[in-house]
Structure P
Amino acid sequence: MSPTARAEASASDAVEALAAVVSGLPGGALREGQQQMARAVAETIADEAILAVEAPTGVGKGLGYLVPAVTAERDGPVVVATATKALQEQLVTSDLPRLEARFPALTWAVAKGRSNYVCRARLDALTGGGGEEALFAERVDAGAWDALLDWAQGTESGDRTEAPDGVTDALWSPVSVSAAECPGAHRCPFGAECFAERARAQVHRADVVVTNQHLLVLDAALHGALLPEAGVTVVDESHRLVDSASSVLGATLSGGRLRWLARRAQRVVPEVASAVGDLAAPLAAALEPLADRGRVDPRAGEIASLLERLERAVSAMRDALREEGAPGATGAPEVGEGSHDGEGADDDPLDAGATQAAIAAGAAATLAADLTALRDHDPDDAVAWVEGGRSGGTLRLAPIDVAAPLASLLRARRPAVLTSATLSVGGRVAASLARWGLDEDQARSLRVGSPFDHRQAGMLLVPRHLPDPRDDAFDAAARSLTQELVEAAGGRSLVLFTSWRRLEATADWLEERLDVPVLRQGTAAPSRLVARFRSDETSVLCATASFWEGVDAPGRACVQVIIDRLPFPRRDDPLIAARREHVERRGGNPFAEVDLPIAAVRLAQGVGRLIRSADDFGVVAVLDRRLATARYRAALLEAMPPLWRTVDPDEVAAFLRERLGS
């Protein structure tokens, strides 16, 4: 059979299998876009190619890629990497179980980082040694700590998601280790009982492996040490892949990290551990005035001096740990060593003390690698800045351009499918492909149409009468119009902001003038806020950042999404500024290649919070007149659903009254 005929046969089989799966679902109906996607995915797998698919909400992209992937001939499991835990949960609890009727032998597992599991070696050291209070950098709830220890002694999975309520990062850290710290199952005295190794064995037996984008990128950097070799790789929520890669391939340093390492090593090599811990306060003091002030150069000034002192202290720690019998205390960090079956199988198991030394040595090795990256980086290739936070400043280093490593990852993992509800700018996915290091000759692309009739279901308001968002008069006018729109909807509004300052000011304004509940980000856990928003139709939810994605409030809970201004990245964002300069140096257009694609994807994600099902209706109000007047507006509008457009708030009020029956 010719390659073309084989691809066509695979596509036909995939569509047939998809029809069988969908027909077995309650109210199941095969959607044209889902069929198109399944066919394209099947052909891509048969040809061992790369495919980018934009599939809007309602298409059912999970089944659209899972069915052709599991029915394809392949040499390894299907690996699906997502950007959010919510989508992982949907795949594992909804999409994959739907395939069981058609494929009863299908198995799946979730691949997580080692630090998501209780470490028995750490648990043994804690429960046997006492002095737990020395482990914490901040005050923790004693009752929650006792509950965690009780749970850890009896758990069968060791998975943090099953831990008792109230387990914070500060509580979890002492009972877990990262891949870098693990000495390996063959060296650890608890290797045969290791929760992480048991979970890894399940992953390597599964037909479908669900993981996260960070682990996928890290696995590529470690030459396949963490995940099984895939037969098919799917990157869902792929509009987030560049951010995931930037995070993984960078470096971080903070006073808290130094204190954490010092506590790890305190019981093994107390003197050198104290020397590292003593540098935490000077580092925090040096970073604090630089927080959120733009780019910094860690190779010069006070930070450079502190890095030099810290390198000497960490080197001394690694030498001392080696004397205590810790493998990997010198040389390159042995990240992921514990993931290699049989590696070092002839080595004798470590005793309890040497195991704790090895754990500290792994943490010291990764810190040493980050210090080297901060000291030796080329400012043309990476950018450093200090990020503020409640626990002090964090020095961050990130590569300016991750296209090359991502292209290498995707080519090595062919066949590969990248999908999201938002990939295109100006009707093409070329901008997304470029950010992944690919072009339209190296990857196929498909834009699937929405199954919803957006023109009938919804309306887009762009009030041209408002001042320009850069005008001082904008904020007051936008608050007043937001109140008017929320009153027209009787609450039922998700108000998305591009800054915390405007969020707080508008929420205060609405609380003083409305009789409906005004929920605001930061007052409760995000999941609880969304649950309250869904359960109370009259409520208003004011939010920023992560709420632009993932919020699902179908029906009358959300009939209006109000966006305060176009979500262009901040001009002073250090990484974005460096990417603009990178584009400019090679003669490109920074606005068209950096700012516009980011704004288009973010705007489409925010607008996508409105129409979530075939029965949904409502209004999107973008209070930024530039969406109606700027020369680049067409690229932004093309990325959004085709809602009926108006510039008249009175028309919106009439539309809502009619649809709500009020």
Structure Q
Amino acid sequence: MEKKSFYVTTPIYYPSAQLHIGHTLTTTMADTLARYKKMKGYDVYFLTGSDEHGQKIEKAAAEKGMKPIEYTDGIVKTFKKLWSKMHIDYDDFIRTTEKRHYDTVQALFQKIYDQGDIYKGEYEGYYCTSCESFFTQFQLEEGHCPDCGKVVDIVKEESYFFKMSKYSDRLLEYIESHPHFIQPESRRNEMINFIKTGLEDLSVSGTTFDWGIPITMDKGHIIYVWFDALTNYISALDYLNDGPLYEQFWKNNDEIVHLVGKDIIRFHTIIWPIILMAADIKLPTTVFGHGWLLSGGGKMSKSVGNVVDPLVLIDKYGADSLRYFLLREMPSGSDYYYSEDALVNRINIDLANDYGNLLSRTISMIDKYFSGNIPLIKGGFDEDLVSLSKSVIDSYQNHMDKFELSLGLQAVFKLIGKGNKMIEESAPWTLYKEGNLERLSVVLYQLVEIIRMSTIMLSPVLVETKAKVIAQLGIDKEYFTYEKLEFGSLDQSFKVAKGTPLFPRIEIKVDAEEKPKKTENDEKKKEINKMEKQNNNITSNKDNLISIDDFAKCQFKVGKVLEAEKVEGTEKLLKLSVKVGIDEVRTVVAGIALYYQPQDLIDMKVIVVYNLKPAKLGGIESHGMLLAAKGENDLRLLTVDGNLEEGAVVS
């Protein structure tokens, strides 16, 4: 049977400065999807690269007394160094300064011009140098760029224009008839609304800068960066020569996926598809616009000074840990507030406590009770475990195929959690003491199968870890393939070998006031006092009356709890992921662990203090607070009945 093909791309990154953790998120997503598809037997092509033209680069190079190509050469080296350390296994790295791209852009521009969809005129409007984009006065936000917030310049110059307006209805019809073209759904709705306001013809050339690709028939004009940059997705496949890569991964391929940040979704779902329509080229299957990693209250930006260097985190925690954290924490399509404390907490809870500890305990018991030889069992498995394993595999594949990587990882850890629970419930040490070696063999074999299958599913993310697990279990690597992703596939006995912990625990420094106290009553009292202090200094003192204006300063929204887990090193704190809008998920730390189990909170509709200043609790930055009522011996969250949507304003 002929293999299926899968083509996945990242944006080509702008080398005005070194990359930060936000860029690392996108590229790790693409790399993970590429590895996942390869694991399933697909022919895969994974493209990333650098977008090197434009005024901003020209200006940055001039400030350093360098030629633009010299400047970008140096920055691109740092890109490739980062991707190497993150184990990014791309098939091609395209640079817009390469001849293959240069020639393709000129030819594509000429083709669209020759058919009458590009014409010459004069442009006067608002231009953002930072985003290399033009905007109408209607699109500006208080005179500033709607994407980056910077001041725009009024530009007047001769320009070539692309007839975007001609294709407006055709694009709208395509988007509405192809529901998976723009994902997630919130981005799709946003783009549909944008198109319905009316598309204007797009200025695609300028004469005020030199660093770029000139128009063949009018070399005084340089092609603007977005027409130039977007073409990389086909220039890398040798579109110009109708090469074999273009034939396989674009022309005859049903899975072409562009992964982008939400700030450039408009370019990829409006400008790019219209360019393709005009050139009579098929459109990509899916453009997935993920949310932002936020830091210091906003999107990471070098100019703001809130960027996080991924190289520092790799050196401290390892590439696999960082890869896992980024994909596990980032909700599908929504923004996420990054903190290093959250990274450490995730490493400790999932990778050290659950996954790594399960491997370590299992190997130790096999070594102690069976001289290191994995018991070979061919039947008599626990039916609920076999059923769970099938459910987890189905859930994992379903989420990964829909680019819901966080949910896919969560599914795997249901199986890992079952393994840890099995140890406590079956008590292998007691079975050994009682001489029940038959049951003990079943338990240990099942634990090995849980580890083996989990490792297969985690391998597209934890790319270094798989080899370590194989070495410690002593199992041939052929049992760690997608074809063996079925409970009971291990049909040989192997000898385990103890090794170092997969993910050593990282010590968390907890503030003295957050450490658990000696008695439960003291703990409850302190928890109640803490909640009162957090409530924006609003107390229940009946004499401390406030005006309606004071009350109006507080913003309350309905939230839905998506995830809940205990905060490492504390007894009273729970970390919650709370959806407070169509496209917004917040991390909220609440002192309610004495009153609620994490699993009891999932899907609960709660009331969130939305505009509360972020605060660190248990080492994790909390963005909001849950409203609760306290009695003498109990505390209950205020909840919402019915199907009121997340983000609804409470007034």
Value 27.6, 90, calculated as Rg and Dmax of the Cα atoms in Å, assigned to which of P, Q: Q
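Out of P, Q, which structure matches 19.9 when mean count of other Cβ atoms within 10 Å over residues 243-250 is calculated? Don't skip to the answer; put the middle values down first.
Working: P: 19.9; Q: 17.0.
Only structure P yields this read-out.
Taking 16 as the value of relative contact order in percent (Cα under 8 Å, 6 or more apart) derived from one of the structures shown (P, Q), identify that structure.
Checking each candidate, the match is P.
For the read-out helix-only ellipticity at 222 nm (-39500 (n - 2.57) for each DSSP H run of 4 or more, over all residues; to 500), a value of -11500 was computed from one structure; give its label from P, Q. Display every interim value, and only then the final one.
Numbers: P: -13500; Q: -11500.
Attributed to the structure labelled Q.
Read the figures in this text as sums done on the coordinates, not as results from a lab. Note that the structure is predicted; figures quoted are calculated from it, not measured. Cβ atoms are built from the backbone, for glycine too; each structure is taken alone.
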